[in-house]
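Next up: the structures, one after another.
No lab work stands behind these numbers, since they all come straight from the coordinates. Being a predicted model, the structure only gives us computed values, none of them experimental. Cβ atoms are built from the backbone, for glycine too; each structure is taken alone.
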Structure 1
Amino acid sequence: MAHIAEKIDFKQGSKRSMENPDLRKALYKATDLFRAQRAATMAANDKWDDLRNRAREIKRHTIENLDYYLEMLEESVTRAGGIVHWARDGLEAARIITDIAHEHGVKRVVKSKSMATEEIELNAAFDQAGIGVVETDLGEYIIQLAGERPSHIIAPAIHKTKHEISELFAEKLGIPYQDDPQGLTAAARERLRGEFLNADMGVSGVNFAAADTGTIAIVENEGNSRLTTTLPRVHVALMGMEKILPRFSDLSLFLSLLIKSATGQKLSTYISLITGPKNETDIDGPEEFHLVILDNGRTKILSNPHTRESLYCLRCGACLNICPVYRQVGGHAYGGIYSGPIGAIITPQLLGVERAPDLPFASTLCGACRDVCPVIIDIPKVLLKLREQAIKSPVSIVSRRADFLERVAVRLWRFAMEHSSAYGLFTKLAYWAQLPFKSSTRSGDVLRSAPFLSGWTETRDFPLVARTTFRERWKRSLKYGGGGGGDG
């Protein structure tokens, strides 16, 4: 993941996003739609919690026995005529896929939407190898033209307004400016049809893989994945090793949970089930099928029992749609491929918490993400574990300094709580110390630009410490039998 900064700065990224009102407008509109559709679907299903519990138990069992099921999957895919490759990291996965392309003289590749290919920067690897590649999912096609990364797991161009897409198509495709969504979609469709017909290789992701049959499942609404995996003579599927399920019969449960959580649909328009390359009786399909199983830090996550459930994720995006932080700042602020609550726990584990120390703190810990997760990943619990790692890790002098100041502040507070006279002294000192930073607003006097509080007061009002303390007012009330007077 070379395009990711050496150290992700979520604070700077979120600050840039907050300065873009059009971004927040686009985020609200799209996520509100997803949430409304999901809520309507949930209301009609009184067994939803039972299904989630069952799915979570299957994922727990599978992840804890991952080596066994991965070996079963390899045997099943091979028996069906496919070829399995193992990739320890993104560089090895990209090399394997480009080598396959070179072996078959591939000049042009079509890709369906896949977060795993984004994770390993496969498009850049194809470019370096002199192989043309085009994204065929409309959202991915838009961000490829824009030279950007996805901003959402299931809606890559969620951050783009209709006006921005219209300008982009006019510039990159040379078509007249139009802001009609149907017209823009038709223009993209016309360009992409020729790509499908001329491609030598198709690359896809994998939503699920059944270990017992070697079948991969791909879920979509546009049909581009089906064309990508059917028309070219070679199909390469890249799968994060956690996407495996024990049995083909498990697919019905997980497909239902994924689709309802992602878009609120009862069923996606296209669900492709692929088992190896085409055989003699098939009319269409690839002559070769390759499955690349990607580690890239996943075994490291697996080794930690406290954060292992991060691997249960179905990549539905429901936690992004509900998250108050994501809905304000969008996906790019998170600095990695995965954004929102799931990105806040996966990215630090894949890259190392020292490279993404802010992300575990990019949450209110409200628990909404856990409530909507189709496999009930306890994201707040994992975030707290990662925060503990971030605090203990000597990532920078700034972190150590912040940790030192926090420890001093907590000890002073404890001392004040244990000694009445010290508490009274500190409150008096706090009143006089705040006066240079006092600011008047419509709602009253507040604190602004105070040292150590600027992160709060830049966007929120911080109330002033009262001149007359509650204890003083209480004593006055007891003495005179009336009110304690104003704050003065």
Structure 2
Amino acid sequence: MISKFAARALAIIVGLVLLYVAPCTAQDATATKVDDFIKSEMQKQHIPGVALAVVKSGQVVLAKGYGYSNVEHQVPVKPETIFQSGSVGKQFTATAVMMLVEEGKINLAENLGKYLGNVADAWKNITVQHLLTHTAGMTDYPNDFDYRRDYTEDEMLKLMQTLPLAFQPGEKWQYSNLGYVTLGIIIHKVTGKFYGDFMQERIFKPLGMTTARIISESDLVPNRAAGYQLIEGELKNQDWVAPMTNTTADGALYLTALDMAKWDAALYGETLLKKTSFDRMWTAVKLNNGKTYPYGFGWSLGEVRGHRIIEHGGAWQGFKAMISRYVDDQLTVIVLANLSEANESKLARGVAAIYNPELAPLPLQPIEDKEPQVTARVKELLQKFVAGTADSNLFTKEAQAVIFPEGAQRFSELLKPLDTLNQIRLVERKDEDGLRVYRYRLTYKDELLLLAVSLTKEDKIAGIDAEPE
């Protein structure tokens, strides 16, 4: 017969075992859902490989690799696999600038001439903050930019100043890689160190991001993934970029999911910057007209059903990257993929919704279409993208520079495999910064796409973008 003491002890032990098993079972169930979701999306999107990290309150709760980092050699992805950052690298550049701001070496309100010397007249009213927030009026790499040529910083600086501004500093928000290229040059001018060396010394090493570094094809880099692109439905290797040109501060980093988890943890404290500096980086930029745009310093700002989200994606050389930080929930999802057509945002947000269903965006519902002529025009444009006959004259000059010819080709490659467009339904219509913005749900046989189109008062297309729903 068991004694009362032994029975009580056994009950305690059984209780502890049940307490241990239940959370593990829940964690396993969540991990299984994540596995199923990622594998399903990889198959739909034809993604060779994905690295994923989920971080809660600064602690990694899931780190896993899926698929192949190198298709030719059948090398599996693991958490230590190194991917390219794309524009996720901008948040590191912005942090480096803010370090120098805290040290009194850079003033956000100072004009660029203070740090770069004589600059073109068009640049004389551009400040450091304009560059950080994409409000300088600077455009992007011109269509005739030679990515196979090695540009020095001085050559890049000279070239960028020959490009006309799209608008006066502070008037609008327009994404500009060249603005962040310029910030890297400013860091070099101010510190006497290449911006990549500065970040290695001040960010990567202190945080233990042991594999984070600038892109280099010549160095031997263990666990480096290969980047891919889809051309007419067939997997191809990434395009080659000249070594020096592939080191600019707009997003030319090697990173792992584990590196990014360490980075995320540091953003909750003051290891790198004061809280006031981070708060400024995560504040929406105010334009000259007093309106704000949901972008800070190297970070996009928003919310999902009332939950704040601070995030940024990246795309470069056959890679996609995403870090989505649900700061009120202290939940971060990091996604790295090696396909240029991958929808990194869908992957990150889908995983977040598994961990917290409240983070799943509400489904968009069709609304009354009071401008069927616009819808008909959009449908015709999609058909011309597929046929390769889209007319650039339908677009604004700024949109032409972004979309033609590469963007138009990407649209063609996205839409061609989808067969016939069965339905186009308007799900949102709003006026924003002088533009009419339309969002449509496109229904194909096996795919749903969300399409956003912006029109000017003159009915010119100012922007167009599509992504899987």
Report task. Assign the value 1.20, calculated as Cα Rg over 2.2 N^0.38 Å, for residues 81-176 alone, to the correct structure from 1, 2. Result -> 1
**Report entry** Which of 1, 2 yields 2.1 [distance in nm of label points 7 Å out along Cα→Cβ at positions 25 and 145, calculated]
**Finding:** 1
Report summary line: semi-axes √(5λ) of the Cα gyration tensor in Å, calculated, reads 38, 30, 23; among 1, 2 the input was structure 2
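By the measure distance in nm of label points 7 Å out along Cα→Cβ at positions 97 and 417, tell me the structure among 1, 2 with the highest figure.
On the way: 1: 5.2; 2: 3.7.
With respect to distance in nm of label points 7 Å out along Cα→Cβ at positions 97 and 417, the highest-scoring structure among 1, 2 is 1.
The value -10000 for helix-only ellipticity at 222 nm (-39500 (n - 2.57) for each DSSP H run of 4 or more, over all residues; to 500) was derived from one model only; which of 1, 2 is it? Before the final figure, lay out the partial values.
Numbers: 1: -15500; 2: -10000.
It was calculated from structure 2.
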Query raised in the report: Given structures 1, 2, which gives the highest value for mean count of other Cβ atoms within 10 Å over residues 73-80?
Result: 1
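In terms of FRET efficiency 1/(1 + (r/R0)^6) of positions 249 and 289 (r between Cβ atoms, R0 = 35 Å, to 0.05), which of structures 1, 2 is highest? Could you put the intermediate results ahead of the total?
Values: 1: 0.95; 2: 0.75.
By FRET efficiency 1/(1 + (r/R0)^6) of positions 249 and 289 (r between Cβ atoms, R0 = 35 Å, to 0.05), the leading structure of 1, 2 is 1.
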